[in-house]
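Alright, structures below, take your time with them.
Only the coordinates and a few stated rules stand behind these numbers; no lab work does. All of these numbers come straight from a predicted model, not from anything done at the bench. Cβ atoms are built from the backbone, for glycine too; each structure is taken alone.
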Structure 1
Amino acid sequence: MSTSLFTRTALATLLFSAQASAQVDGISREEMWYAPTEEDWAKPCLITWERTWDDALTVARETGKPILICVNMDGEIASEHYAGIRYRQPDIAALYEPYVTVMASVYRHTPRDHDDDGNRIPCPRFGGVTCGEHIAIEPILFEQFFEGERVAPRHIMYELSGGEQYDVYYAFDTQSVFATVEEGIANREPVEPEVNRGDRSLLERVASRATKDRAEIEAAYRGGDRVMRRKLLESAGTYKEVPQVDLLRLALFGNDPELRQVAWGVLLQNPTPDAVALIGDVLDLPLGDEDRAALIAALEGLADVSTHARTLAAVHRGLSSGSGNVDSSQWKTALEYAAAQARPRDPSKKLEEGELGAQAADPVALVAMAEGYLSLAAHPQANEDYSKLLFKDARDAAREAEEAGATGWRVAAVKALSSYYLGEREVAYGLAEEAVGGLPEDANSWSAAAALGLFAEVRQRDIANAANSQQPWPSEWLADLNGAYEVLAGHPHGTDLHAANQYDFLFALKAYRDSDEVLQRGMDRFPDSQSLHARLRQQLLFRRGVSGLNSLEATYEEMLKAEGASPNLPWFAGYASLVAAEFMRRRGDDEGAVAAYDRAIAHFENSVVNNPKNAASAAHYVALCYGGQARLAYESDQDAGAVELILASFSRSPDSASSLDGLNISTVDTAKMVRARLEERGVTEEQARLQAALDALDPKHLELPAYERGGPSPQQGRGQGRRRGGRGRQRGN
């Protein structure tokens, strides 16, 4: 039963009154939505979130409860207030208890969802769910409920029988939101539960999708003896309609071979779409060919009902087979031969010789001329307009060579590449496969590498298009892509971008073991690549078998000790420590975060000593480190320390004052929060120092972030129960 029109009108009046009151009283945003302190964040989140949308729908149907969808955004001032304060208060948890609750947030707060032993790692911000779960549910809810608007905080009540009942966002204060949450239940007609489970034994709870039951089952497995563990796994095999994937994960990643075998049998006996991610993770482990084939076969059996399963099956088939278009062993031989020959001729000399031979319509000379034009056009120092003319000349010469009888790899490569650089990508893509169909004499040339890169791009596009349209694709495409990139990894014109592209694609396909190997190979060749260092940090935080935060900084410390280390390595080590500090903040390790920020600052300062060209970027990130420490000081109620750190940040790099850190918070954001509390406490001297520092900044740094500016007017809402307006609060709401 939806809320009445009278109630909606009354609430709208209340909201506008609250806005007017806030404006009259001069209450700042920082006072309206006061930030959580260190003590607040240390409290547990008391809301029980279901793990998946399917779980929520099932639990709602069985219990007769409505679903409450909660949306949150890191760094947004009201979202921080909800996550750090409201969701941790017993009275608010009691208010949400009559609902089946789900959390949607696109931000990751811990590097991994499971540890090396298969244990869940709950999100430190929301508790209960993993970061992967609250991230995965967001696009599902976005498509069904959000009408193209990603707004946070947001609360939506959904009835299985009656659809959406209310959608509260841009609310002026927390009290109006909580009143709506309470009113939604008070005005609702009771619904009889579909399933009355009553008192159930532990083994019977294996049939439940409810997150509380799942958590109890997993806790019983971890604390039980082998007999109890086996019974739980066998029960999971009995209740096939409810996949207990996290229970199976504990056994599959555990150290008991017998229990692992039981879980393996349950997994393969009744694979479901819910188990696809687990199968993918197991495939990332060292396995025998027979076991790997069994898992891939299980994925292929789910291909008709799960796009994810179909994609993973194609990925692992492709990774285990060679390319029919790119013979990497032949390319390796050709590159070794070319390297042993004389240095390649200057493109202008090659062009000159080709032009002389072209007068006699010699097809070989025409191809050489086309390649000369192409090389000159692609030169990094070539004028853009002049390059376009040269690309056209290259394509014309290639076509003329074809008319004179030229065929094969060289002419096809010139046509494909010139079309690509002239903006005719579809034409170029169509020529790419022909361009790599043979082996060029000048295998070590730029055009040979560029053609391979284009072919890899074509295969990447083919796979992405098929995946996005949820269509099957042949595993040979991935074999082609890997074959091309494998050649480029050793090609004199291969680049760090090639390695990064291959890594990204394999990582996106969840082929983590293979992406790790690609990255290591790229780092060995391009130790100063920004792109590859970014991916190294990602790999250390997310790959299996590694404790991400511990290994991140430790890896860079070892790299710094290596003989012949790059002088720029301290800069990368500093950034790694900064990333570690931000993840420590997310999980509530404030002391560890402060120390990591100190290490980051020391590395950045050292990077300037090694290479003065690092000065500007080092100053920017040192300022962000001071800003992060200032936020921690504020949250631990150390206002004086926060002020000193804010001033240090502004002094180190004023232009970084409004830059958002990894938690979506700027130093200016923190400064405003500190200023509001100093004013409230009457600490005038510190407040004056802070205000003077803010006044000295460029005014653009004091503007609200883009995601907090304005918002649609209250009259633009859709449907009954839409709540809109500005935000505000009264102390104690």
Structure 2
Amino acid sequence: MKKVFLRGIILLLFIGTFTAGFGQEQNSDSSLAQWISPAGKDAFKKNSWFWFRKTFELTELAEAKARIAVDSKYWLFVNGEMVVFEGGLKRGPDQNSTYIDTVDLSSVVKMGENEIIILLCYWGRSGFSHNDSGQAGLFFQSDFVCSDASWAVHPAKSFGRTFSPYPNFRLSEYNIRYNAMRANNLGSWLPNTSRGWKAAKVFGAPPVAPWGSLVDRPIPLWKDSGIQPYTNWERRRDGSVIADLPYNAQITPWFKIQATPGLKIDIRTDNYNDGGGTSVRTEYITGSGVQSFETPGWMSGHQVIYDFPRSVKILELGYRETGYDASFSGSFTCSDLFFNKLWEKSRRTLYINMRDTYMDCPGRERAQWWGDIVIMLEEASWCFGPEGNLLTRKGLLELAAWQSAEGKLYSPIPGSWDRELPHQMLQASSLGLALYYQYSGDLETVRTVYPAFSRYFRLWKVDKYNKVVERSGDWYWADWGDNIDKELLTTCWYALGLRKLAFLADELGLEEESADWIELYDSIKSSFDENFWQGDVYRSADYNLKTDDRSQAIAILSGLAGHERFPALIKFLEREYHASPGFEKYVLEALYQIGAVEIAEKRMKTRFQEMVDSELTTLWEGWSLNSEEFGGGTYNHAWGGHSLYLLPRYYAGISPAEPGFKSIKLEPFLGSMDHLDVVVPVAGGLINVKLKKEQRGLSIKTSSPVPIFLYLNPNTHGEFEYVAVNIQSGKRVIIDLKSKQPIETPLEPGEWVISYKK
């Protein structure tokens, strides 16, 4: 163990190498472009809006790529055409840097005179997911024009501030107020004035303060549906409208109306008060006559609520859906309608919590809480494959880059970065990184962030009884709900983390460090039963509440619980329900892993039945809606969407045989299902597995861009001799399980029938 801590001291000597962006690509060719800002005190005002403008002559068509960075968000127009709807990422690659977009302008620039207009919104507060620089700023770089003193800036006075209620303190975004009486163009945010423009103030090239270094945007620009009609809308007697969306979505509402000037229209969604914290809304002050408006700030929900005065004539209503740019290519269907509906709701819940970062919920917080994210990043790998892995990579790089000087890790970041949640950090820095590597195969990112996570684990101590010494951190949060045995759970999370770090160290060629992690794990395991086993369950000696189901599950998943304990633990997990919907993932997975499939299936249906039956298209934070027991209880919390992973993993039996799905292991077990059809997106294409029960076996139909290895286990398939026959080629494979040993064999793509004989 001394070797681990000696290497920790050595790593401290190199902490200065972890600079801005933490290994992410930096933009170094920025000598012509400068950061610019409005002059005077306007640049520091919270919730302020500005137009930036530049005209230029183009004499030849060069490469039309622009690089754009802002604090906080921008909307880009070239020659009157909108090119980017909400550009920029919330700041936070590290504490001193800003993300920069790359935008293709080749379809909108032209020979001769061109005009660029950028509408910029500066929030001026960090919240839980954004690192405020303290000043509005714009950086624009291209081969044909760069931001400098020749750019003009003008306050966008049609945008202003609402009265209370305001968005709660967790959000960096503000309400939006748009006064059409101050706008000369009643269908656009574009300025229509030649007066009041001033030269922008120049601050210098990156990494000038306060915006710092520039880090390439690591995820795509948003997917954009354009304006869509509602599925249905109804106007009430008071003039207001409730408009139905097809599902819970990230949207910007739009309308076209005829009205007299000076009337107020309030726009919000049914998600405005979800989970006990006010979200964002928009106020519109009417101009005169026919006018249209789309709010630039996104909201989420199942319904949009427009509070129109009765005198307003509605001509059209619609919305724009934007969101993380990923294809819905992963799928799961089976003979059980409950599982089908749960999987679809899980996918919808995951997607609405993906944008600048993973979010715990899209209304109340929009925060990257790592207890949620470790579950969500695994879900995303099965739904969205490599596209989802990009957002995971971004989060891991941020987590490592925000590490404190003494080695602490914080959640949530970016933004409110000074709170250590010990249990979440154990999960994120070991399990989260290992899962990312398992699904992406991206060893370079692992190599970049592993030292920070290894360093965090060295902050933890183990006492002379081989018990993990608890770190209270800044918030000793383990889960929502009751009956949490924190001492036991801490030991289990730490032990699981040691195993994951040992695996990663092996992959990085750090053999001695891996051996040290395993030595520490083995010491904890050697005393685990003596410290915690009570004859039928695991409990801490000083814990006096009901036995914790979460801890039993992590004891199994970490390998601390031996096989001889499984029968007693299965009986306990069959009857005791304490975990939140998020931590239920670990209980279910523990049951699946030790072969208690029927009990896991029954438990999943019991716990999620109410959510599946609900008219809502997303899953909840707690087991009941708006429950104070579960932090306020939002209705769109993706931590409960683990069926996205559990169903294809344990029923179709698909898992990576090599990191990054370079090959897959197929261990089919249908349980109560008669058939299923699974699609998993991977680099290079789609893995498709169709299973169907036959009278004396199973039919398997596969297509895959990577090799498949069939794995049959006598514990689940019986001690038989199986014959696998390829329907197309007639090839026969004998799989003999009578030796009581699992058998793994290559399986060519195509349709196979596997039958057994006693």
Structure 3
Amino acid sequence: MTLPAESTLLAEFTYELRPVERGYANRTLYINLDSNTIQEKPVTQQMKDLFTGGRGFALKLLWDAVTPDTKWNDNRNELVIANGPICGITAYPGSGKATVVTLSPLTENVIDSNVGGYFAPFLKFSGFDALEIQGKAKEDVLIFIDGDNGRVTIEPYSFEPEDSHLIGNMLTAHFGGDEKGKRGVSVLSAGQAAEHTRIAAINSTWYDVRRKEARLKQAGRGGAGRVFRDKHIAAIVCRFSDMSGDKNGVADMALIRKAGQRINKEIAELDDSQNQMRKIGTANIVDVMDHFDLLPTHNFRFGSHPEAHKIDSKVWKEKFTQGMPDGCWLGCTMSCSHGVDHFPVQTGPYAGTCVLVDGPEYENAAGLGSNIGNFDAQKVLELNFYCDTYGIDTISVANCIAFAMECYEEGLITKEHTGGLELNFGNGAAALELLHQMARGEGFGVIVGQGVRYMKEYFAREFGADPIFMQDIGMEIKGMEISEYMTKESLAQQGGYGLATKGPQHDEAWLIFMDQVHNLLPTFEMKAEALHYFPMWRTWFSLHGLCKLPWNDISPANNKQTAEPAKVPEHVENYTWIHQGVTGKPTKVEDLLLQSERVYNFQKVFALRMGRVGRRHDYPPYRAMGPVTKLEYESRQERYDDQLRKLVGIDPTNMTTEEKMKELRKYREAQYESLMDAVYERRGWDRNSIPTVEKLRSLGMDLPELIEVVEEARKKV
């Protein structure tokens, strides 16, 4: 391996290598690309006490860096990548996550997005609890964090590849050298499309020793990849070669192993009869969603489709290379990061080559499949591959294409507007062409790549499209596209999306089965309690660098006999053991939830500070709540008519479809208003979605700068 010549470096920083202590490196790394300065910052005890780690650290660093007037593309905006105190342990599955925080080009507010791969643990073991990047380079740069030698450099990016599957492999070889060395390298990058779209992702690699390739995971939500490229970062490389199972400096390894042995035994014995995460991964639920009318189809108009079997779990199980441990961090026995090897690409710049496709995950199969009406598995995989290597969020782009397709079929836009593309549902070839246009920065694809909220405004202004109809069918909240689950019949999940601080992502609350299928949340109070507990619990994973899948995608054999099966109490107990084992602090469940509630409310105040004030921001589009069109209503007419009789108290016999839709909408919107009130009260917020001073005080978060924000926010509503 050849290191860059000293004369080519834009900046160099050397630091003392120190061991991690009870989960913390106890410092963060700050880089300013305007001035090419690099420095380390201490992690204070107050920072640990109030913000814990991971997402909390990242939010605090960003808060200190920006002002209420900072925009996503200002030099002052930061890209912050953090790990967390539990991140990096190898005795418990799912412990390798990073959280990326920035001001979003999509939501124009603070967002967080989690990502796997080896970057987060390597960053910590190299010496840092977070990486904070501010400013913009004058030319494309490569940032290299050398945890083997205690050295950080910024250099001009002098390599040719532009897309992530090439960048990842090339830089892994360049900085890793031989096979052993490649295992100690992780690369962050974003491909060509990240330069032109607001729905861009950051890719994070890990080296697959069996396939001998660098594989990709994505920080997809909110457009962090656009910020990455706006700062002219071509890649960030972190190298740490001296891996072993004790690098986290834990207080009680025996307690961590006790938890790990318990869940690893369950995975080995029960996974094959439960979700088959080790054979199919998250794509195992495509057929389940279709069965329960929850699979988004044709821009969320419908919840199932006769051709769904062409993209269901059996299809992916056959295509995935089986019998390989596919974990995206060391020691993860869940091994759900499946891939399709030697996939033949048919379109675009890589046509005629065979590539490794990471996935599809459920979101990709549902979004790039049923939601755009594409039931061709080959095209799903090709769309998946190009989204990853170009740096495009699969959830957002699927909803953007689906929205454009519905607008096209409804006559709101025409071939004249699309540059000749026939954007009918099911036209996978047109969807691929849109991706290629995004990468080239040309054509209608660039408009689609700005997000659903942008398209609604653009189509109304430039093409005279109906803004009211587009508001109803545009599947975004707060500017972020909704993840791929139908919510028409789950009021709790509507709230899970609408009331999420960063935007509608299911990593905050996934309550569809509890609410819709099992009817475990019949009252507003029960729904509000679930919309308090589960967002707080899921936030906790992002504070510590954990994946949520081992929590509830494998369950103990007796879980259904417990008082609250949805919480998987045995696994919650595991996490108290792990936290205590790492930090040395006696830990109860309440302690973990308090950590989350502090940071959750801090992020909410941060959003207020950046201008998102009032309950008007917490409404989903009506399609997430009920049928927008006659076609939707009449496709489920028996269901909706029955609801009018039993819930609304109206006999629909002599009513037109339009009259029935109007009454049903009035009822459902009123239900959502009541849900909002109940959730705000449970969370300790006022009716305008603003945390009260008393709530902040009870959490120990009554810092003067937070109190000032909430008091100013109240004056605006």
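With Cα extents along the principal axes in Å, for residues 292-403 alone derived from the coordinates and found to be 40, 35, 22, which of 1, 2, 3 does the value describe? All intermediate terms of the calculation are to be shown ahead of the outcome.
Details: 1: 62, 35, 32; 2: 53, 46, 22; 3: 40, 35, 22.
Source structure for this number: 3.
I have 58 for percent of Cα pairs over 35 Å apart, calculated from one of the structures 1, 2, 3. Which structure is it?
Working through the options, I get structure 1.
Hey, mean count of other Cβ atoms within 10 Å over residues 308-315 derived from one of 1, 2, 3 reads 14.8; which structure?
2
Thinking of 1, 2, 3, which structure, once Cα Rg over 2.2 N^0.38 Å, for residues 212-643 alone is computed, gives back 1.23?
1
Out of 1, 2, 3, which structure matches 0.5 when distance in nm of label points 7 Å out along Cα→Cβ at positions 412 and 628 is calculated?
For distance in nm of label points 7 Å out along Cα→Cβ at positions 412 and 628, the value 0.5 is produced by structure 3.
If helix-only ellipticity at 222 nm (-39500 (n - 2.57) for each DSSP H run of 4 or more, over all residues; to 500) is calculated from each of 1, 2, 3, which structure is the one that comes out at -7500?
2
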